[in-house]
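Enquirer: Alright, structures below, take your time with them.
Computed from the coordinates by the stated procedures, all read-outs in this text should not be read as laboratory data. Bear in mind that the values here come from a model prediction, so they are computed numbers and not experimental data. Cβ atoms are built from the backbone, for glycine too; each structure is taken alone.
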Structure P
Amino acid sequence: MKKILFLFITAVVLLAALWYAFVYFVSYSEGTRSGELIKFSHKGFVFKTWEGEISQGISGAQIFSFSVESNDKDVIKKMEDLQGHYVKLVYFERFSTLPWLGDTKYFVTDVVKEQSPHQ
């Protein structure tokens, strides 16, 4: 009985580790998006995550929500400095997300200030 319980617990732990590794390391897609950086905040009650939004349209009808991993200090600093400016985001999309990583499946890895096409 102890051997069966040990094998069951080992299998559950191994499956959980494989799922976590898949979610964290495998990206579904990657690309760039441009828009006005309208929101960037450090939020959460139990897990504090960095979340932001860019407006991709003139009326603000197209909002792209994204997350930034807490260990990307350079990207976080750039986001804080570029608040309210037109930016280009380089991102990757995960299959799923985990509560301590962010609220969205889109994770920004770089941000560059760009000239707004509306001016």
Structure Q
Amino acid sequence: MITLSYLWLPYMILPIYAGLERLPNSPVDASGNLGARPFRTFRSVVLPVTFPAVVAGSIFTFSLSLGDYIAVKIVGGTSQMLGNVVYDNIGAANNLPFAATVATVPVVIMLAYLAAVRCTGALDNL
């Protein structure tokens, strides 16, 4: 998990950085002038503006990390990732129906996540 976090962290940081870069200073200054504490400013001003960037970064990171089985094979470990299960069942076990079933799990998860994000309207500003 640490290896995957290290590999895919830039795909989360870069969209958030781009979202923070688009944040104008005037609402943050206005929030401070009106007496809001830093956490309240973050929750009420910064987070709503950067939420589409957080969603975009999570889509990149989640979709790319679910299919990564090479890094897990190289680093090792005792836990099974979905990519490893698909790879093992296609290669040695030759159990293609099970591998196809397991391979649809990330697709279903991503479709559910995108539907939930679309219902909130978080990606309307992108």
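Enquirer: As an exercise: helix-only ellipticity at 222 nm (-39500 (n - 2.57) for each DSSP H run of 4 or more, over all residues; to 500), calculated from one structure in P, Q, equals -9000. Which structure is it?
Expert: So the calculation was done on P.
Enquirer: Here is a further query. Given a value of 0.25 for FRET efficiency 1/(1 + (r/R0)^6) of positions 51 and 99 (r between Cβ atoms, R0 = 30 Å, to 0.05), point me to the structure among P, Q it was derived from.
Expert: It was calculated from structure Q.
Enquirer: For distance in nm of label points 7 Å out along Cα→Cβ at positions 75 and 91, the calculated result is 1.8, so let me know which of P, Q that is.
Expert: Structure of origin is Q.
Enquirer: Given a value of 9.2 for mean projected area of the Cα convex hull in nm², point me to the structure among P, Q it was derived from.
Expert: That value comes from structure P.
Enquirer: Further question on the same structure: Quick one: distance in nm of label points 7 Å out along Cα→Cβ at positions 27 and 67 came out at 1.6 when computed from one of P, Q, so which one is it?
Expert: Derived from P, not from the others.
Enquirer: Suppose Rg and Dmax of the Cα atoms in Å, for residues 19-82 alone works out to 18.7, 54; of P, Q, which structure was it derived from?
Expert: It was calculated from structure Q.
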